[in-house]
Each structure stands twice: as structure tokens, then as C-alpha cells.
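Following are the structures in question.
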Structure I
Amino acid sequence: MARDFRTRLIRRAAKFGVPLGEELAGGLATYYELLERWNRKINLTSLDNPDEAIDRLLLEPLVAARAVAGSGARELMDVGSGGGSPALPLALALGPDVRLTMVEVKARKSAFLREAVRHLGLLDAAVENSRYEELLAKPDMLERFDLLSVRAVRVEARILMTLQAFLKPNGQMLLFRGAAGPNVPGNVFHPLEWEVTVPLVESLQSRLSLLRKRGAGSGVPRGTMSTG
């Protein structure tokens, strides 16, 4: 069964131009199998349509990983991690040099994330069972991360301005978005600036918007909104 799933996943990923090696495919299959098992007990995510679930939960993060591959990122934070996507597939795709921190307020979902980390052998991964706002009180969390990912139902300026505090200067924020809204998010304020929006999975009309946190003294770039 696991072998069949890996084969199916490799073939489906190839349709999107994402080549999958056996090791990565095996890790993704392990995650998905665990998600299915836990989903029968607690509601982690919708798995009603298997192909759509694979596309959204596994392939979207794999396509997104290509957008930041080669960036030299070492620290990844994912906010509102829930059932573990995009965080876990993204971390697997980026490789073992990337250390993952997942932030999830619900205790049962946090328990699942810790179990997934154990099954996947992600030795440096951590789960913060709290609201992301509470982490602002921890100095070691501020300006620590090279990448920050979040599935954005709505892109709100207040949320973006809070989340940017966790990014290093020149760090990138990955907004996983659906079809709604313009390609250029409207509520992006300095020190964040929009870089690019790329398509993820065509059938889902999903997109990835990349924002970058500008370093100190870089000024407000043309086209970036300012509160001044």
C-alpha cells in the first residue's frame, strides 16, 4: 500500500514538473499515512478527495520549495501549522539543513505535529503550542528565521506586521494563497516588500506570494506601502 502511494505520488508530481526521489517520496508517504490515521480520530484537514488532498497538502509545498531553493535558508517557521502542511512537506523538500519550528495553538493538533516529527526523524524540528503573538515575548524567537510560511485565508496588514518580527533582515515570508485577491497583496507595509507571486497547482488555482523583509537602512522601496 505504501509503495503504491509513493508510485502514485511520484507520477502525480511529475505531471507538475516536480521530480521526486525515492527518499523524499517515502517521507511524504509516511507523513500522509500518519495524517490519514490521525484524521480518523481528530479533524486535522479534509481528505475527502484524495487527488485534491495530495495536490494541496503535498504538491503545493513541493512547488513552493523550488521558489526558495538555493537561498541558503537554515531556519523555517510555519504559523498555524494544523495538520502539518505546508510545513512538513516544505521542510522535507528543503532538506536536512533546514530547522523547522511549527506554531499551533490547539493542543491535539500540536500532539499530532510532534508525532509526525518523530515518525519523520526531523531531529531539529520543534512545535510551539501557543499563539504566535505570545512568542513575541521570547527574545530568541525574534529576527531568527530565514523563512516564514503561512496559509493565508486573508492577507491582513496587522498579521503581516506581527509575523515579520520573527524574520531576519532579508528573510522571506511565504504566503500560500487561493485564487481570490490580486497577485500583489495590498496590505504590505515596510519593512516588508512584495517580490513575486507564482502559481502553485493549476487545478486548485493556488498561488505563492513571496515577501521579503528589508534590512535596516534600506529605505522604503518604490511601490511598497508606508505608514508614514
Structure II
Amino acid sequence: MAPRLGEQPDAAILTLWERGAAAGPIERALLLAGEARPELGMQQCWALPLGQRDQAIASLRTRLFGPAAELTSRCPHCGTEVEVVVADVARVLDEASASPPPPPQLQGLSLRAVTSEDLAAAEIAAAQGRDLRAVIIERIATIAEGETVPELDPSTLDAALESLDAAAELRFELTCSDCGNRWIALFDVADCTWQELARAAGRIADEVAALASAYGWREADTLAMSRTRRALYLERIPG
């Protein structure tokens, strides 16, 4: 049985990283969501609206690394790197979900929120040369009897999807400190959490390797220690 975060957090982090190391972004996001909500089966995770999936990931991220996260983006005008600290990612997602914008009027057409299943289908379609946006619409649209699929411009579709699932995308308006240019940057909660998890797994592996080299301890015994006790022994390794 895989270790859980509440019991052996470092062992669980290594197991999560190992399970997702060779996976793609969608599968990694679902792996994180499943860890956050173990009561859900994988099929249920696939069917979650993206906002609910990312809310689950944000709650896991808070448990592992705290509420704050750093958003880094390059100015599209001059290339200057801009960094912004998001004080509480989970709270921002919860607030977005609680206050969705009003939906646009769509004649003869109703939409549902996008899921990871839809993204995976769109990826396959894009690899086949099909239009990603058209595939998404085909999957999430219900057309009234006697109606045909209307032409949806990108802004109308984006507004409709945001009203259905306002937590699906976190967008922040950034201002370049060098040239004053303003742009919208997307914050990918799943990718941010995965990158932090990968860095944490690397640090844990370094500690296990150092203690194994110094004392001959097994990985399982080392990971069963508290981080405080492990640090005590690391400090005593001859430099």
C-alpha cells in the first residue's frame, strides 16, 4: 500500500513523483487531484470540471508547501521576467468558483464545463491536425432540437466557459517594470504543484543518499524518521 501524506509525507512525495515522472501534464494533474481526494476513483477524477480538479490540487499544494506560490512570466514586449507572489492559491480558486461571471446568451445551445477527458480528446485531435477548439465544442455542447451548431467566436466561447467554471483558469494582469507593458498571464496550478513536488523529491533523495552513504541506512528507515530527527543526523555527517 502506498504511503499517505499524513503518515509518511516524504515517502508519499517520492511515490507521487515516481508515479508521475513519465506521465504527461493531464495525467500528472489527475494524480495530484487523486491524492488530494482519495475518496474519488480515477474515473471520477477524469470527469471532474477542471476548476474542481485544480481546487483539489491547490488544497494538496497547501498541505505540502503552504498557501503562497510564485507566478513568473516574461514580458511579451521586451522579455523582462516579472515575478508575482500569489498569497493563497486555494483561496483565489475558491473565490473565483464562488463568484462566476454571468453567462453570455447562446441561442439553441447549452454547454457544460470542460473536464480532463475533454482535454485528452482534444490533444489527440490536435495531433491529427483537427481544430482543438472545435473538438472541445463538439464534446461539451448540447444543441436544441432543430438547431445547428452556431458559429462561436473565441471570446464568446471563453466567456461561456468561464461562467460555467470560473476556477478552470487563473489569469493575472501583470505590468512590466522596465517598459510598462501590460499583459495577461495564466497560472497553471497543476504544473506549479508538480514542479514543486519534483524539487521536493530531489531534496529528499539527496538526504536519503547522504544518510545511506554515511550510516548505511535503508531508504525506508530514513523516510520513517521525522524531518527534524533526520536533519539532526545530517548535521553530524563529517564534512
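Read the figures in this text as sums done on the coordinates, not as results from a lab. This is a predicted model, so every value here is computed, not measured. Cβ atoms are built from the backbone, for glycine too; each structure is taken alone.
Going by distance in nm of label points 7 Å out along Cα→Cβ at positions 110 and 142, which of structures I, II comes out largest?
Numbers: I: 2.2; II: 0.4.
Going through I, II one by one, distance in nm of label points 7 Å out along Cα→Cβ at positions 110 and 142 is largest in I.
For Cα extents along the principal axes in Å, the calculated result is 76, 48, 36, so let me know which of I, II that is.
Working: I: 58, 35, 30; II: 76, 48, 36.
Answer by label: II.
I, II: which one has helix-only ellipticity at 222 nm (-39500 (n - 2.57) for each DSSP H run of 4 or more, over all residues; to 500), as calculated, at -16500?
On the way: I: -10000; II: -16500.
Comparing all candidates, it corresponds to II.
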Given that relative contact order in percent (Cα under 8 Å, 6 or more apart), derived from a single structure, equals 23, which label among I, II identifies that structure?
II
Given a value of 0.35 for FRET efficiency 1/(1 + (r/R0)^6) of positions 126 and 214 (r between Cβ atoms, R0 = 25 Å, to 0.05), point me to the structure among I, II it was derived from.
I
Taking distance in nm of label points 7 Å out along Cα→Cβ at positions 54 and 94 from the coordinates of each of I, II, which one would give 2.6?
I
